[in-house]
Structure formats: C-alpha cells, structure tokens
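Dropping the structures in below, format is structure tokens.
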Structure I
Amino acid sequence: MSTFAKLKTLNFNQMNKKLWIALGVVALLIFWGVGARNGMATSDQEVKASWANVQSAYQRRADLIPNLVKTVQGVANFEKSTLTAVIEARASATQMKLDSKDLSPENLQKYQAAQSSLGGALSRLMVVAENYPQLKATENFSELQAQLEGTENRIKEERDRFNEAVKGFNSLVVTFPNNLIASFSGFTEKGFFQAEAGSEKAPEVNFDEKK
C-alpha cells in the first residue's frame, strides 16, 4: 500500500473515531435531557397531588361554616357584623379558584389572601362566642369547634407538605443546566405558602385574645 493510501486510511479512521465520539456525546446529552425532563414531570405531579390535598382541606373548612352559621344565628343578640364577616369571607374564598397549572407565586399569594381572610373571620367569631355561654354549651357548637380545630390542623399539615413538594420542584427547574430543559418543556417556578402570624392555628386557640 502506498504512503498516500496509508495516510488516507489513517485520516478516515481518525474521522470515523471522532464521529463516533461526537455521536456518543450527543446520545449522552439526549439521555440526560430526557432523564431531567422526566424528573421534572414526576416532581410536578407530586406538587399537583399536594395541591389537591390542600384544596380538599380548605374545602372541608368551607363545608363546616354553613352549619356553624346556622348554629350561631340561633343565639339571641349575637354580633351580626361578626357573622356577616364570616359569610362574606367564605363566599370570597370559595370563589377563588386556582388550577394546579397556574401555581405562580402571584396567583398563590392571591389564593392565600382569600383563605387567610376567612381564617381571620372565623377566629374573630370564635372569640366573640366566648361571651355567649349558652352557645358554647350546645353540643352542636362544641362538635363544630372540634371539627374546625382538626381541619385547621390538617390545613397546616397539607400546606407544609405542599411547600416541601414545591421546594423540590423549584430546585429542579431553576438550577443550571436543568433550567435549560425546563424552559423548553414549559416548567416554571411555582409559589409557596408564606408563613402568617396565627394562620396555622385553629380558631379556638385564640379564645384568650381580646379585640
């Protein structure tokens, strides 16, 4: 074989080797990209499941309020303004719908504000109820108190779980180089529930507070 032929063969082998290396790198990048996207998708599903539990807990609280209102309305001279505030806050909170696809920090802040307003109205109602021994003595009111306390505790637990799920998801989508895959796949940072003074407490915990 001539020297020229040998050089030609050598160059071909070198080019072939470089091609295989390039193809290998591309394949690794594709596998990494698919794996990263699947990880984000799995984390996104965890956030959605946690969000469903949060909404369920808040809905449970809203479902208890009509019976609570009915019970309180039966007490003579009960402060109507306090009762009206609860009714209006419930209407506002139940009208505030937030899909799991729209959990941006801004949307979640609005949702939390509506729910916090209802929680505050309930707390004030429970404080006022302290001035009505005949109301506190009724079996129905006592049972509603216990159910509300359990629901408020569940709300706090589900919010904490949601925040943990969001923390994991956000860590995936905002760090480099995962953020490149996230931008192509439509995954964006989600909002957290922010800690608020007293928002995690059941209404009856505030009985000793005075307006």
Structure II
Amino acid sequence: MNKILVVDDDVEFSRAILEILDKAGYVTRLAANGNEGLDHLRRDHFDLILLDLVLPGVDGMDVLRELRRINSQVRVILVTAFATVENTVAGMKLGAVDVLAKPFRMAEFITLIHRTMEEIRLEQKSSVESLDLLLNSLSNTTRRMVVERLSRQGPQSLSELMKFLEITDHTKLGFHLKNLQENGIIDRGVDRHFRLTNRGNTLWISLCNIGRKL
C-alpha cells in the first residue's frame, strides 16, 4: 500500500491535498512542520514525501537534507509558492524528483502522483526480480566460494581459482564464472583476472551482515 507524507503548514491546502490523495486510495500522514515530518520518517516508511519549502522552524531545504540522511531512497516532490530556478536546482541536487509551484491544478497534481507511484512500483518490481536473480546465482556453492575468494583475496586468475576450488575442468568453472558475470557480480579485467564489481561487493557484504544477524 502506497504511503505519502505531506509536510506543509498551510492547513487549508493540506486538507485539500489529503482529501484528494485519500480518495485516490493512498495512505497519508500530515506533518505541520519540518521536525514533525522528520519524526514521522524516523518512525515509519513512506514511498513519497510532498515537502513544502517554506516551513516554520526548520527550513524545507534543511528538512530535505536531513531526510536524505534518514532515508536516501524515498522520493520527494517539493511544493512551493516561491519556485525559482535557484531553489529548483538546489532541490534537484538534493534528490527531489520534481517541483510543484503553487497554485497548481489538482488534475495535474494527481497525474504527477500517479506517475511517480507507478515509477516507484516498477523500480521495486525490477529490484525484487534483480535480487532474485542475484540470490539464485549465489545459491550455488561453487559460485559462493568464488565470490568469497575474490572478496578476501582480490582479483584472481582462472588458474588461481581452479587451484583454490580444486577444479581441474576449466569449462566447469567457466560456466559458473559466466553466470556471475551475467548477473553483474564479477567482471574480468584486461589483465584477465576476475574481480568483484561494486554490485557484487555490496551484495556479498549485505549477505554476510544478514548471516551474522541470523
């Protein structure tokens, strides 16, 4: 279920926005200032945040910077009555996906929300499918041993991996190495040595951390 956090001190505007979002089937929360918005984000998960740039107390840009530290993945749409090139560029640099200038037509607003949520859904689906492929790739003992070896020892040649794994048939090992390469876990440099990609290294560290917690 898609959850949206609205951070805005304009009561009348916020009520209108929440009513539209609720009718569209979204779960909503309202924060009247930046600190309240950050508290919501620390306690709960949100798919999208509608953030006013002009807020009492903590400025909207400061809220954006802090929420990026709390959750670097959440999508943020800035809402402001004072849209300028400067604050638009500043907001985009901090990871905002769009800027809505008040006043705006509600039809355009809900279209933007639907489009953004669909992008989120597609990204999440792609991430899950990608993770399934990666985990399936590492479900094989030989491939896990290759990744662990590269993580501990750094780049390895084919012969070094064969010696470590005690495999004499290079075609057998080649099959596993090709699978890891196709899934972006390892690559092979111009020196013909195999090494972990950034993706492979991140995945391996994550799996190790999960294993320690279990």
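So distance in nm of label points 7 Å out along Cα→Cβ at positions 166 and 190, computed for just one structure, reads 3.8; which one of I, II is that?
Here the read-out was taken from II.
Given a computed value of 10.1 for mean count of other Cβ atoms within 10 Å over residues 22-29, which structure among I, II does it belong to?
Values: I: 10.1; II: 14.4.
Derived from the structure labelled I.
Comparing structures I, II by relative contact order in percent (Cα under 8 Å, 6 or more apart), which one has the largest value?
Working: I: 30; II: 13.
Looking at the calculated values, the largest one is I.
On mean projected area of the Cα convex hull in nm², which of the structures labelled I, II is highest? All intermediate terms of the calculation are to be shown ahead of the outcome.
Working: I: 14.7; II: 15.4.
The maximum falls on structure II.
One of I, II was used to compute helix-only ellipticity at 222 nm (-39500 (n - 2.57) for each DSSP H run of 4 or more, over all residues; to 500), and the answer was -19000. Which one was it? Intermediate results must be reported in sequence, preceding the final value.
Details: I: -27000; II: -19000.
The read-out comes from structure II.
None of the figures in this text is laboratory data; all of them are computed from the coordinates on show. As the structure is a prediction and not an experimental result, all values here were calculated from the model. Cβ atoms are built from the backbone, for glycine too; each structure is taken alone.
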